[in-house]
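Enquirer: These are the structures, in structure tokens.
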Structure 1
Amino acid sequence: MGIDWRVLAFAVILTGTAIALCVIAPMLQSLSRDVLSLLQQGGRSLAGEGSRSRRALAGIEIALAVLLLVTATLVTRTFLNLRAVNVGFNADRVLAFDVPQPTSRYPDAQASQVFADRLLPRLSALPGVERAASVLLRPLWGVAGMDWAVTVEGQSPTDARQNPLVNLEAVSSGYFETMEIPLIEGRTIDDRDREGRAAAAVVSQSFAQRFWPDGRALGRRLQFPLPGSPYDRQSFIVVGLVADAKYRELRRNRLDLYISSAQCPYPVHQFVVRTAGRPDAIVNAIRAEVRAIDPALPIDDVVVLRDAVESQIANPRLVAFTFNGFAVTASALAALGLGTLVAWQIRLRTREIGVRLALGATPRQVITTVMSESVPVVAAGVLAGLSGALLLGRYLETLLFEVAPTDPSSVVLAGSAAAALALLTSYVTARSAARIDPLAAIRAE
């Protein structure tokens with residue numbers, strides 16, 4: 001990340017313009033008005049020259065603070081919701097990597113399968129390695145994947161065309177145990193599922209619920225295209241049901257369909273290794289085992305799976321941090337603006353307040369009188385901000401997860417926080433009015 005000179009120039013120009021406007025506007029006003037008469041008039045009444053514009057500015061500041069507070073609350077809840085998502089596997093102490101294989105020496109899936117069959121026992125024998133397996137596309141490898149059309153037994157061609165695409169994964173024996181994906185029913189892919197044996201499939205819970213609402217998935221048959229394979233459009237028998245896992249994103253479940261890598265016509269050369277200690281500590285040992293089989297092969301896309309999971313919430317975390325920063329800054333500016341407005345009102349009403357105190361008004365009554373002028377400004381600002389948040393909520397939908405843009409609790413929380421901060425600022429500033437010396441105030445001009 002770096003600072004773009006155009007962005008920097010824009011920020012400097014915008015800041016300079018804001019400063020210039022804040023300086024020029026009151027200067028022009030002072031040049032075109034009799035300041036002494038305005039101050040004397042203001043000393044008898046709160047409604048001095050320019051009072052409406054000051055109220056409007058304070059109200060706008062409060063409205064913007066509320067708008068940003070609502071947004072910050074929503075994106076923060078989105079981040080927390082994503083962080084709490086069950087990815088369906090245990091990402092702790094798992095290292096994933098790829099072994100790219102040139103087609104000149106590994107021309108087909110069978111050649112890749114032979115390599116995997118040689119590598120996996122060597123990986124499992126490494127010190128600190130608990131399990132190892134291969135997979136067509138590891139979890140959270142990317143947003144792309146193997147979207148596959150599927151037809152379940154008993155469906156007509158018309159119904160089959162309405163089926164959603166499923167996420168096809170080819171895995172080796174021990175994959176579910178390595179990833180600790182819970183087995184719900186039946187069995188997982190194992191060494192029995194080799195080429196020449198009956199075609200076996202394992203489906204996810206969402207897959208089973210979509211196609212067999214009665215909950216009976218085991219023993220069901222399904223077909224899908226596998227060009228170049230003897231299993232192309234042959235019936236696969238569902239032998240197991242496993243929990244859903246997140247393969248491309250955290251925001252939604254896909255319909256996962258698992259087959260054996262030995263029955264898949266596509267090369268499988270990604271691997272996952274579960275370790276007893278730090279996963280990144282065995283990278284060199286893994287590289288040595290790969291070279292022992294084929295010195296020309298590198299290892300690529302090496303990633304600790306926990307880091308891959310955390311990277312999925314990196315952007316929501318940044319968005320939440322940014323909007324919270326904006327919201328805090330806007331709230332501080334709104335509080336400062338309202339406090340300045342109240343202080344200016346007190347300054348204009350110094351003689352009036354002195355007379356009230358001299359006639360027996362209590363400090364509490366003075367504070368109430370001063371604050372009564374702030375409450376409408378706060379109320380108008382909060383209502384305007386909430387209205388703006390509700391109107392702009394639909395533009396936030398792409399950023400949110402499991403929270404509605406008009407979520408009542410978020411809206412109420414943000415509005416209440418802004419109102420409480422504004423009223424507290426007004427109260428703290430208004431207390432200075434109760435400490436005015438009546439005699440000094442009456443004599444003041």
Structure 2
Amino acid sequence: MTRFDPSGPLRGWLRPPSDKSISHRAALIAAMGEGETEITAYLDAADTRSTLAAVAALGARVETAPQVSWTTVGPVPQGLGNDLRVAPSLGVRIQGVGLRGAGPATIDVGNAGTLLRLLPGWLAGQEGGRWTLDGDDSIRRRPVDRIAVPLREMGAHLSCREDRLPPLEIEGAPLRGVTYELPIASAQVKSCLLFAGLLAEGETRVVEPLPSRDHTERMLAAAGASIRRDGDAVVLQPAERLEWSSILVPADISSAAFFVVAALLVGGSDVALEGIGVNPTRTGLLTILERMGAEIAREWEPEESGEPITRLRIRSAPLRGTEVGGAEIPLAIDELPLVALAACFAEGTTTIRDAEELRRKESDRIETVTAALRGLGGNVEPTEDGMVIEGSGGLRGGTIDSHGDHRIAMLGAVAGLASREGVEVVGMDAAAVSYPGFEADLASLIAR
């Protein structure tokens with residue numbers, strides 16, 4: 001167990017790890033491409049290394065080198081000194097195999113759910129190839145029927161355990177473009193179908209019930225694909241080739257979110273977070289917290305590689321309850337556990353609804369978050385598609401079991417700093433899936 005005691009104010013200037021979603025997609029699209037792609041500030045974590053290993057197994061040449069520096073565009077944040085702490089990342093060069101050049105392989109996806117759901121779209125249309133995707137015990141409980149059903153509509157040949165669970169067997173086959181209406185907004189399922197559409201005959205149209213993160217669309221467009229938005233649909237034409245030279249991966253707003261909430265909840269805190277990706281399809285947490293009373297300043301906002309980035313400045317603030325649901329859910333799906341944590345410290349009631357997708361993450365996050373916060377003294381009730389949290393102004397403390405879920409582990413650490421008695425986290429090592437240096441970066445803000 002790892003213990004996190006109540007802390008004094010958090011202060012400092014930090015660049016969190018690079019964006020996980022963008023890193024996965026960058027490596028996959030680079031492998032599909034012709035020629036070499038240079039990826040700057042690729043996330044160095046277990047999940048994203050699984051993606052590099054996967055594309056290498058398929059025949060792409062992958063070269064990596066550590067990166068620990070960051071060139072700021074904006075001025076030094078006033079009052080926090082000149083010392084910017086930068087989470088390590090990787091410089092990556094990938095020589096692609098082309099859209100139709102992936103070699104047969106057995107792929108170990110580890111714990112990377114994004115890789116499990118995106119990669120089959122690219123492989124399914126490569127005739128004559130055979131692939132097996134498998135992973136750890138957690139991955140073997142992650143359903144793949146949400147990609148298998150639409151891929152089969154496109155003509156894909158797939159088989160999986162109990163027709164819904166990994167391992168996933170893929171036999172390349174000719175695909176046809178379809179119009180597919182997503183039953184639930186999911187950037188992973190959408191991206192899988194767009195990858196398949198690159199190799200399909202005819203137009204592929206993916207209709208979303210609500211907008212989800214659009215990193216795949218931005219990157220495919222940059223690589224030369226014919227892709228456009230048409231109302232609620234993303235429309236893609238088949239491609240002969242992709243070509244992409246370089247991309248800079250911004251810092252991950254999902255990783256930054258833990259420091260955002262910690263700074264809000266621990267009195268007297270003042271934290272600047274550098275180079276954060278603020279794609280409008282990812283900033284739902286900021287909107288929700290600002291509605292709850294948070295003061296989150298954007299100190300500059302350039303654009304790099306098609307993605308807007310900014311420096312966030314967060315100071316502690318009293319919060320009030322709110323309603324979260326509808327179109328906000330896909331824009332904050334990974335950060336909703338932190339909304340629940342913040343709601344425990346807020347005044348009044350917070351209701352999270354329309355978030356059934358939380359039950360399909362690394363753990364059933366509705367149940368794990370409810371149990372975790374109740375164990376710390378929170379008043380939380382689960383619902384079929386969310387939670388109801390009665391704010392009490394804080395949490396007592398206690399013990400949280402991460403259940404192997406990286407976001408629950410890091411939530412426990414933040415809860416400990418803001419609690420009255422501290423929190424012990426069982427399974428803190430789960431954080432390494434997305435943020436290997438989380439504890440050290442959090443400690444650096446306390447130390448200052």
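Enquirer: Of the structures 1, 2, report the one carrying the highest value of mean count of other Cβ atoms within 10 Å over residues 105-112.
Expert: With respect to mean count of other Cβ atoms within 10 Å over residues 105-112, the highest-scoring structure among 1, 2 is 2.
Enquirer: Taking 18 as the value of relative contact order in percent (Cα under 8 Å, 6 or more apart) derived from one of the structures shown (1, 2), identify that structure.
Expert: 2
Enquirer: Out of 1, 2, which one gives 1.23 for Rg/Rh (Cα atoms, Kirkwood Rh) as computed from the coordinates? Can you show the working numbers first?
Expert: Values: 1: 1.23; 2: 0.96.
That value comes from structure 1.
Enquirer: If mean count of other Cβ atoms within 10 Å over residues 337-344 comes out at 20.4 when worked out from the coordinates, which of 1, 2 was used? Write down the numbers at each step before the final one.
Expert: Values: 1: 20.4; 2: 27.2.
Label of the originating structure: 1.
Enquirer: For mean count of other Cβ atoms within 10 Å over residues 97-104, which of 1, 2 scores largest? Write out the running numbers ahead of the final one.
Expert: Values: 1: 14.5; 2: 17.9.
Between 1, 2, the highest calculated value is found for 2.
Enquirer: Another one. Here distance in nm of label points 7 Å out along Cα→Cβ at positions 121 and 353 was calculated and came to 8.9; which of the structures 1, 2 was it taken from?
Expert: Details: 1: 8.9; 2: 3.1.
Label of the originating structure: 1.
Enquirer: When you work out distance in nm of label points 7 Å out along Cα→Cβ at positions 177 and 401 for each of the structures 1, 2, which one comes out largest?
Expert: Evaluating distance in nm of label points 7 Å out along Cα→Cβ at positions 177 and 401 on every structure, the highest lands on 2.
Enquirer: Quick check on the output: -16000 is helix-only ellipticity at 222 nm (-39500 (n - 2.57) for each DSSP H run of 4 or more, over all residues; to 500), derived from one of 1, 2. Which one produced it?
Expert: Structure 1 accounts for this read-out.
We did not get these values from a lab; they are worked out from the coordinates using the rules stated. Just so you know, these numbers come straight off a predicted model, no measurement behind them. Cβ atoms are built from the backbone, for glycine too; each structure is taken alone.
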